[in-house]
Structure 1
Amino acid sequence: MSGKIVITGASGQYGRLATDMLIDKGLADRLILITRTPAKLADRTAQGCDVRYGDFDKPETLTQAVRGAEKMLLISGTRVGARVVQHKAAIDAAAAAGVQHILYTSFIGIDDPANPAEVRHDHIETENLMRASGMAWTMLRDAHYADAMILMAGPNVMAAGKWFSNSGDGREAMVWRDDCVACAVAVLTGTGHEGKIYNITGPDLQSFDEVAAILSEVTGCPVEHVKVDDAGQYAMFDAMGIPRRPVDDQSVKGIPWNSDDMVSFGRAIREGFLAIRTDDVESLTGRPARSVRQMIEENKEMLIAAAKGGTA
């Protein structure tokens, strides 16, 4: 691979991990990093990357920002419900600038129009725009991040000893964000991925009952999965002060979510739309996807401290 790679949202968690992995492969001088806040990426400039200002909400900034790139990693924006317009601006800019291949961090289970997950619309419409763009494309459909449940929500769950969710007995194969990023890097640096859809999942289909049992077993601190209906889940998030609609750069108790998104996630799990498990992580990276159990084991002390401290 000799062409340049442009990464959108390069100052976010996914973007930083992808940049780290690509720099580790000796590709710093081939990276164009787009961000609304270039000052946040001063360290990347020092590492040899080309940091450029670009804003999804200001399409006129994007064509110049992506110029010279052969491939684009389009990292999904954070504003659920507003992302199609944002992503269209990036896709149009890439096509106008001569980008040849675009990769997108999509989501599993979106082909079924009955899937109630609110994110479905944003992702399927973005994929449709990519298919119509004239560029080669690859869809990286990520499962629910294990990091979100174990590292972000986990401390609050451990402190309460109860995990309230509207996911019922539904199952999903949660995946490490690192594994998702490693798959993206493999596609960016490999060949033969054009026109492919990858379902990036963890190794195990599990219900929240099963994950709660693993939390209890590994930490020695009892955790009960308490099943609630959708209204009950909304009430819990409302009480925590989590907004129903997304707010940029806002988090509550370390959770950067909005409740419309999360309640629809729970329903999608409950109704079986996210019960998808593949070996795509291994086929792309050469190693198996890591498990939820491993994440719990590697963060055992933090989770125990949260349980014993009674606070997140």
Structure 2
Amino acid sequence: MTPLRWGIIGCGAVTERKSGPAYQRTPGFTLAGVMRRDAGLAADYAHRHGVARWFDDADALIQAPDIDAIYIATPPDSHCHYALKVAAAGKPCCVEKPMAPSHAQCLEMLAAFERAQQPLFVAYYRRSLPRFEQVRQWLAEGRIGTARHIHWQLARPPGPDDLQRRYRWRTDARIAPGGYFDDLGSHGLNLFSHFFGEVAEVSGSGSNQQGLYSACDAVAASWRYRSGVTGSGSWHFGSFERADRVEITGSAGKIVFSVFEEAALQLHTADTTLHLEVANSDPIQLHHVRNMQLHLDGGARHPSCGDSAAHTAWMMETILRPK
């Protein structure tokens, strides 16, 4: 069969090493076109990655007859704008995370792709990584009894760009109100819903403690899943040291792991202590992209579609903008 020809809108760092090569290494997919507003940078990317066509206009890429599907890898404030154009063109789409800055925009995107009868994927690729599928398997097998609570602590010191007050869209409140919480926290919260299902209620707050940028740099929250499992988390980006620890407590044990670090998965029960190393794929989005190919080929539904990503957006918006 003819490979599905993908085009990328926005060729930033994430596409260089995390995602772009995954599309090229997935059987049944090919990377056929790339777009950046800077024509020179678009041409350079295409040359370095062996991509046949480059564009400096997103509409031209979306409407190109030799481009079958679109991956949107721009900052989140433009996701809805481009996604609606892709839906109107009747093509499958994958959007980088977070899905959009507001839950309302996520719902608009979902409705558009439902009308177009085309799939909308979101690049919460941790749902496809074997290390987290192992955690999900332990939970399904009841290795810690009945799951009761999940807690995540994520802390990082401010980086050089932050300290020197260089502009970054990730800390611009107009694009990412939660700052690094939007960019990083969304990964974990979305993953946890893959384990426990939808959240029934959530509360929290965000603040700007350092004044280095306009977005929040400290967030705390608690929530409850419809399954009855409770959750809590704290995300601080002005800490003196790094921390990334998730602990799932059950009636007969606990599971400990990191969202971003490749630390060993830990399983602790009354009679067992297990440390299991599970390396990430290279590129890290490879399993995510290959699961899209399976979905489009009529196989298993992809674990990260627009509905679950929109639910994460609702959760984060409720944390940051409590009524």
Structure 3
Amino acid sequence: MTVSIERSNLIGALCAFTAALCFSLNDVAIKFVSNDYALHQVVFLRALVGIPTFLILVMPFFGGFRVFRTRRPLAHAARGLCVVFANSFLFLGLAALPIADAVAIFFVSPLVITVFSVIFLRERVGPRRWAAIAVGFVGVLLIAKPGTSAFQLASIFPMIAASLYAVMHIIARRIGDTESAATMAIYSQSCFLFVSAAIGLSIGDGKLADLAPADLDFLLRSWAPVDPADIPIFLLLGLSGLAGVLFISQAYRLSEAAFAAPFEYISMPMAILWGVTVFGTWPDAVAWAGIALILGSGLYLVWRESRKGTHVAEGPVRR
């Protein structure tokens, strides 16, 4: 029995590690195309790749068209909107900030999940975990540098994304007893497609682009013809996003959350690596301190909650 649990934990950890790599590739691809295309166009094309891939390669292994059956359509719609706008705010942050800074701020998601668990699920959090949450938010302040000339509006975007992911996580916990990961994935992908199409039809001509600050240019610029050279990047976006969702869902299905969650944090060193090798950016000393505080507080929450036997605050899963 023990061997079986250990084997399941190891497989789950490998899935979490693979998911983190997939999401990291997704992040760097988003930043790579953010200078040439509108955000809603990128999200639309990403879903346009992800949905057919799911229908052809994934759905047959999850009961075929039964994945569309649901008892909670309104909950899926609410969760899907949270996922869409969380991704959008994260992508806005990735476009404007050094990739390591954006990813580090987004890693407050486990802290926000813990706070929201108290508010919405009436869970109890002790003084040590509140202290860890406070330390994590101090890390955000160190990276964002509010009140200084280095502060950027875009620093807020990954924080908004983390908050929306926390809401999404709460909804997922509420419906997880009746809804499969595959069902949640297909409805999320569908929301990406329909919401980005609707936004594109509304403002995809770029009529608002001249009225917004530079940090919102990625959101409000007009749609552009896709350069054939960028097609592999959009394929990477769709495939890595879908694979990441499936692998992370499998990770928490097979493994204890306390065992799998730390492996998601591989996204942080990967973000630093991409920043250095692809975009020529390196965190300064203050940003390093902020990154350390955010990651340390998140990992402490995972460890502390696993010891107490309570629900573990997972990493920033993008389901």
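FYI, it's all coordinate maths here, none of it is from the lab. None of these values were measured; they are calculated from a predicted model.
Overview of values
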{"item": "Cα extents along the principal axes in Å, for residues 87-190 alone from the coordinates reads 47, 45, 22; which among 1, 2, 3", "result": "2"}
{"item": "Source structure (of 1, 2, 3) for Rg and Dmax of the Cα atoms in Å, computed value 19.8, 61", "result": "2"}
{"item": "With helix-only ellipticity at 222 nm (-39500 (n - 2.57) for each DSSP H run of 4 or more, over all residues; to 500) derived as -23000, matching label from 1, 2, 3", "result": "3"}
